[in-house]
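Please go over the structures that come below.
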Structure I
Amino acid sequence: MNTKFCFMVVLCLAVNVNIFAQRLSTEKINQFNSQGKREGLWRDTFSYCIYEQYYRNGIKNGFSKEYNIETRNLYTFGEYKDGQMCGTWFFFKNTGHLMFILKDFGVNTTPIKGRKAIPEYKCYFIGYYPNGNIENEGELLWYEEDSPESDASVEYGKWKYYDENGNLIETKVFK
């Protein structure tokens with residue numbers, strides 16, 4: 001992904017998030033359905049962030065956004081389907097540049113040598129330099145109680161590492 005394309009993705013995402021946020025301003029938030037489960041848009045505030053997520057019958061379904069509570073800058077943007085991450089997730093630094101994306105989510109069936117439990121999920125990770133060039137890319141595996149962006153995720157398979165100009169400098173294989 002070159003710098004111009006990366007900039008266009010972030011610009012389109014910012015415009016769509018702004019339009020989406022304007023539409024949400026008239027929508028009721030933090031509602032329960034007749035079974036007492038979360039329904040529609042929910043906004044939760046924690047010590048460092050604000051989450052906005054959609055629920056259907058108590059399960060995450062739809063867009064999810066996370067903002068830094070101090071700067072109100074977008075930190076993550078992605079989508080859930082039936083409680084599972086899907087599509088492409090975008091993660092930003094507080095400075096606004098794209099830090100990494102996660103995509104191609106799925107169920108993992110690959111055992112990891114030396115581990116008894118098989119990580120349940122997998123996705124493809126692409127990290128970016130502040131200039132928009134790819135820094136590294138490869139497959140991540142993780143357990144249900146964790147998340148792909150946590151320190152508990154495991155690099156697996158072929159990973160590629162690039163310099164700031166986008167030149168491949170190293171390839172590693174993790175088993």
Structure II
Amino acid sequence: MDALENILNRVSARALSEPYPSKDEMDIVYKAALRAPDHAWLRTSSFIEVKNEGLDKLSKVFEEFAKDDKNLSTDVIEKYKNAPYRAPMIIILVNSFKEHPKVPAIEQKLSTAAAAQNIMLALNAMKYSCIWRTGKLAFNEKVQAELNLENHQEILGYLYVGTESGEKKKVPSLEIENFVSYL
């Protein structure tokens with residue numbers, strides 16, 4: 001796929017199903033992720049790949065998080081429990097902060113966000129699709145602890161991955177003038 005066509009036509013899928021990328025395909029996807037800008041080569045980005053029985057484990061983590069909130073209804077708890085099954089594979093985006101005199105925490109997070117964009121573009125080029133989700137399950141110390149992350153690590157989001165099913169979203173038309181100014 002042409003690189004510019006890939007960038008200009010990538011959209012999040014409405015729904016995802018099997019198949020998901022193979023191990024060899026995911027190796028390429030992760031190599032693309034690690035080409036993201038990374039000031040001082042700190043290597044703050046890492047990923048947790050979740051599929052098969054891993055989805056069941058993640059479901060339990062999400063359900064336990066939801067049960068801890070006494071204000072949530074049983075319907076909402078069930079929604080959290082079922083969230084991992086929206087796709088056959090999930091990539092958890094993890095940022096590991098590293099103290100550095102020239103690279104602040106926000107820049108390290110932005111590097112992981114750029115890695116996520118590279119993942120999405122690589123998947124799109126391979127004819128897979130994904131959806132980036134955050135919400136209460138990201139940036140969440142309880143979920144991070146349940147996933148055995150350390151204090152300096154933070155979940156920036158979840159990429160739900162698979163093959164697009166259902167009707168494809170239309171790429172929105174955007175007027176450049178609404179987003180660009182000139183000095």
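Here are the numbers:
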| item | result |
| --- | --- |
| Origin of the derived value -12000 (helix-only ellipticity at 222 nm (-39500 (n - 2.57) for each DSSP H run of 4 or more, over all residues; to 500); candidates I, II) | II |
| Computed 11 for relative contact order in percent (Cα under 8 Å, 6 or more apart) - originating structure among I, II | I |
| Test item: FRET efficiency 1/(1 + (r/R0)^6) of positions 36 and 148 (r between Cβ atoms, R0 = 30 Å, to 0.05) calculated as 0.80, pick one of I, II | II |
| With mean count of other Cβ atoms within 10 Å over residues 68-75 derived as 13.8, matching label from I, II | I |
| Source structure (of I, II) for mean count of other Cβ atoms within 10 Å over residues 116-123, computed value 21.5 | II |
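None of the figures in this text is laboratory data; all of them are computed from the coordinates on show. Because the structure is a prediction, the values reported are computed rather than measured. Cβ atoms are built from the backbone, for glycine too; each structure is taken alone.
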